[in-house]
Structure P
Amino acid sequence: MPERLGGKRRLAVLALSRGGCDLGQRLADALAGDFFPCKGRLATVMAEVWTEYREIVCIMATGIVVRTIAPLLRDKYRDPAVVVCDEVGRFAVSLLSGHLGGANDLAHRVATATGGQAVLTTASDVLGRTALDLWCRDWGLTPASKDALTRAMGKLVDRGSLTLWSRYPLPELPTDLTPVTERTTANLVIDSRTDVCESGALLHPKALVVGIGCNRGTAASAIAQAVEATCQQHRLATQAIAQLASIDLKQDEIGLLEYAQVRGFDIVFFSKEHLNRVEGITASETVLRATGAKGVAEPAALLGAGGGSTLLVPKIKWPDVTTAVAEIADPLQGWLDG
């Protein structure tokens, strides 16, 4: 059974010539991939594997590969990794999606298997700069604007360093990223707020936990509207939501579970006993009578955010939904631990 990651098979190896097919089969065996002989049908096979595989190795001329994949290209966030290799395995060229797609790593794996040399042309690798897109991925940072992050990556390559401001404690930084105390002048800003970052790229960490209480039978769309409105009202990025939290009575609430699944949010549930131990929240007699807990949204958000967290947005009542938002004290460390 081919290995699947994120719903896709991992590796496809494509080849044209007899020698290329011999190497292709060996590579597929060595790297636990699937081999496709493509003579006379390269475009058809490429279109099929493009959406089914995360990584593609092409044993053929680079020009043929470029012309074949041109109609299939979308962007570096969705295109698979593509590596081109000659039929004797002398060079493995990282052609497409070098960083986020993993083509640079794939080129090294192919070169190791063939005894050849990996060829990388991404500027950060050639110059020894931090690959910002990979750095952001590794620390759970989502760019508010992909174009702004691309511009920042270009500045890093050209200048050799960037300044960075963070609302949260920082991990040990690469030597070419320098922390500063002024948000307005930083090239990179790590913040859960949506305030404009005119000087550079705004990066959203997984720093927010949204506590949710809702009436029985509330639709997922109503919960989505409430969460979106809460974030918009308080200038918070939905990309910064780390998880949702509620009372364990809602573990079978279809609308809540559907909303979490569609948005890809984890959701944690707490008993009334745990919720009632949280101090400093807004108590509700109505909620107490219905659930046995003096509150749901606020204490659930704080418990979900963990020790040292802050109640950033006290409970807000929407039609059939109550929301509250807590902020994780050290979301980058939390991401690393997770």
Structure Q
Amino acid sequence: MKKQLALISTMALLMCMFAVTAAAQMTGTVKGYTKGDDGNPIVGATVELQSQDTGRKVTLKTDKKGNYFSMGIQPGVYKFTLIGANGQTLWFFNNIQVKLGGDTEVNFDLPKEKAAAAKASGVTEAQQKQVEQAEKENQKIKGLNALLQQADADRKSGNFDGAITAMLQATQQDATKDILWYSLGESYLGAKKYPEAIDAYKKAIAIAPTKGEYHNNLGQAYVKSGQIDLAITEYNAAAQADPANAGMYYFNLGAVLTNMGKADEAVQAFDKAIAADPTKADAYYWKGVDMLGKATVGKDGKMIAPDGTAEALNKYLELQPTGPYAEAAKQLLASFGASIETTFGKKKPEPKKGKKR
């Protein structure tokens, strides 16, 4: 009885082995290695097999050595695609025949394949390297732009710490782009971290010294940190670097000097702002305010404003008749008996009618 059971067990084992062998002969095996542009194995990548007959897909993962392997693949013609961990297609082969009961080896050696493709197209190795370098640079720029957009959105929402984190990451990736340091400075300024903002703006200016906006915002950071003399220097530098926007920079300088109580210097700054941009209404108003600070009182007890004060305030009213300082300008003019010379709101005289004949 025992011999019979042993015989039956042996027969069952042989039948199982025969079934596995038969199944293996009905399908095929695929395997291969992967190698990236740097010559190292590509770990954690996906090798996708898509039947060009049925469209059916099989996905395999590369191991720690960059290898992949699978049994039980239905014979047929396949497209083999190597996909990186970030989802980007790295390479593919069409019309790969998976053999019945045999091994099909497809290796993804990217340096070798790219060199062969370049040679076939007539592109030299040096030219291919230039193309690859340009592709890498484009990818890097794309990533940096994404970080810039993220930081801008964070600043708009008041998340300055998030903006700082994004721009620190960006400057670590590329410290040669002035816009990255400038954006970092903006983020620090919003977070009221003025020493850090000053340092970031300086780095932006070192790369692009002719950007007036960079000097202007460095001036703002200096004002916030109480370094007024340095702020004045930067506002002047901004105006010299960017004459097209000098009116704004000189106006900012005049505002700082006004807050410091330096009326004469402020008037000079506002005059420069007006010279650069004669339509800058606020410069006229604050020039008039600073000039009025130098007013004296006559023997009759009436206020005597310095020459040009009334002209400055009236010019503001001419440019901004309903502006935020319009009422204040009128009150200041009235305080020293000056007339309001703006024509806004006044009816135009009707033309005289001719005599009938």
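If relative contact order in percent (Cα under 8 Å, 6 or more apart) is calculated from each of P, Q, which structure is the one that comes out at 11? Here the read-out was taken from P.
Which structure, out of P, Q, was distance in nm of label points 7 Å out along Cα→Cβ at positions 84 and 148 derived from, given a value of 3.6? Derived from P, not from the others. Which structure, out of P, Q, was distance in nm of label points 7 Å out along Cα→Cβ at positions 76 and 300 derived from, given a value of 10.6? Going through each structure in turn, the value belongs to Q. If log10 I(q)/I(0) by the Debye sum over Cα atoms at q = 0.20, 0.21, 0.23, 0.24 Å⁻¹, for residues 276-323 alone is calculated from each of P, Q, which structure is the one that comes out at -0.65, -0.71, -0.84, -0.91? Comparing all candidates, it corresponds to P.
Source structure of the calculated read-out (helix-only ellipticity at 222 nm (-39500 (n - 2.57) for each DSSP H run of 4 or more, over all residues; to 500), -18000) within P, Q: Q.
Each of P, Q could give volume of the Cα convex hull per residue in Å³, but the derived value 160 comes from P.
Match the computed value 11.3, 31 of Rg and Dmax of the Cα atoms in Å, for residues 36-107 alone to one of the structures P, Q, and report its label. Going through each structure in turn, the value belongs to P.
Each value in this text was obtained by applying a stated rule to the coordinates, not by laboratory testing. Here the structure is a predicted model, which is why all the values come from computation and not from measurement. Cβ atoms are built from the backbone, for glycine too; each structure is taken alone.
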